[in-house]
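The next part holds the structures, each set out as structure tokens.
Read-outs throughout are calculated quantities, based only on the coordinates presented, and are distinct from any laboratory measurement. These numbers were taken from a predicted model, which means no experiment stands behind them. Cβ atoms are built from the backbone, for glycine too; each structure is taken alone.
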Structure P
Amino acid sequence: MNAPNLDAIDLQLLARLQVDSSLSNQALAALVHVSPPTCLRRVKRLHDTGLIEREIAVLNADHLARAFGHGLSAVVEVTLDRQDQAALERFEQRLQAEDAVQQCYRVSPGPDFCLVVHAANMPAYLALTQRLFTADANVRNVKTFFSIKRSKFGARLPLPELP
């Protein structure tokens, strides 16, 4: 479906929802100075056109660590032997089934993929690498960078400014 023509109100809605999607429709409408029915209709349209992909809760890793431990966060570079379209798509499909793989980027130049991975511990990370990389004869090289501190985390996309 084609993206709608966005006006200043749509951009305000998207900006506010990127910061806090738990706002009630009434609160969101008040923040962008429209009526609640107008707000609801516009947000529905933004969902229907795919501009809003989904709404999620972002968990506080430090708070969870108190109960479950910190786990391991890593950025993983993966280079495949064959980079034809079918091979790239097969690898991406394998990653979809793995909750530990939080983000996947097909990149160029350099490795074929950069992954953001979170595992409960080193044995869980080892099992993941064996499933995804060792068992796949098309994986040529894997380079892992373990995070020692998360300095920033976000998912907000920049939006254009309207005059």
Structure Q
Amino acid sequence: MNKIALKINEELLEYQTLRLQHLITEVIQCCEDRKLYQARKFGLPYAEVKCLLLFQGERYLTVKGISQKLDIAKSRVTKILEGLIRKELVEKREDPKDARVKLVSLTRLGEEKSAELDSFHREIHRKLLLQMNAQERKHVLSYLEMLHSAMEAVKEQLV
């Protein structure tokens, strides 16, 4: 390959790198805006929203499990759970197999709130898809899967 073609390819890659960086930053900002809107809409701090969403498909979680899934300290989980308990969205009980372990579960009100949150997320994603025609949706989903795989591969290289 000649030097001119190599220089053009390098310039193109640099442009594409900057464009990808900018687009991902904008997407993340949109997600941050949605998180703020969601917190206001549901009257919950976003940390509590994230915690409630962990219960989808789970009957019980432990403080340690929540801590690991949210990647935060157990002391922070305790504070989040205190807020959710005050709002009567979760309850804690002793594990019958190990009294040192506390099992956390959704209350009936918590199940309803979690279902509302899930429905809200589904509706937002549905609206996003409806901004595109069927062929565009297929391509976007395919490219997002490709981007996700690439991101996972780069993450593995960094570890």
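Of the structures labelled P, Q, which one yields 10.2 when mean count of other Cβ atoms within 10 Å over residues 24-31 is computed from its coordinates? Considering all the candidates, the number was obtained from Q. With helix-only ellipticity at 222 nm (-39500 (n - 2.57) for each DSSP H run of 4 or more, over all residues; to 500) derived from the coordinates and found to be -11000, which of P, Q does the value describe? The value was obtained from structure P. Each of P, Q could give mean count of other Cβ atoms within 10 Å over residues 16-23, but the derived value 13.1 comes from P.
One of P, Q was used to compute relative contact order in percent (Cα under 8 Å, 6 or more apart), and the result was 26. Which label is that?
Numbers: P: 26; Q: 16.
Derived from the structure labelled P.
Taking FRET efficiency 1/(1 + (r/R0)^6) of positions 112 and 136 (r between Cβ atoms, R0 = 25 Å, to 0.05) as the criterion, the top structure among P, Q is P, with the largest value. Here P(r) over Cα pairs in 10 Å bins from 0, in percent, for residues 80-127 alone was derived from just one of the structures P, Q, and that gives 26, 36, 26, 10, 2; the source is Q. Set P, Q, criterion mean count of other Cβ atoms within 10 Å over residues 8-15: the highest-scoring structure is P.
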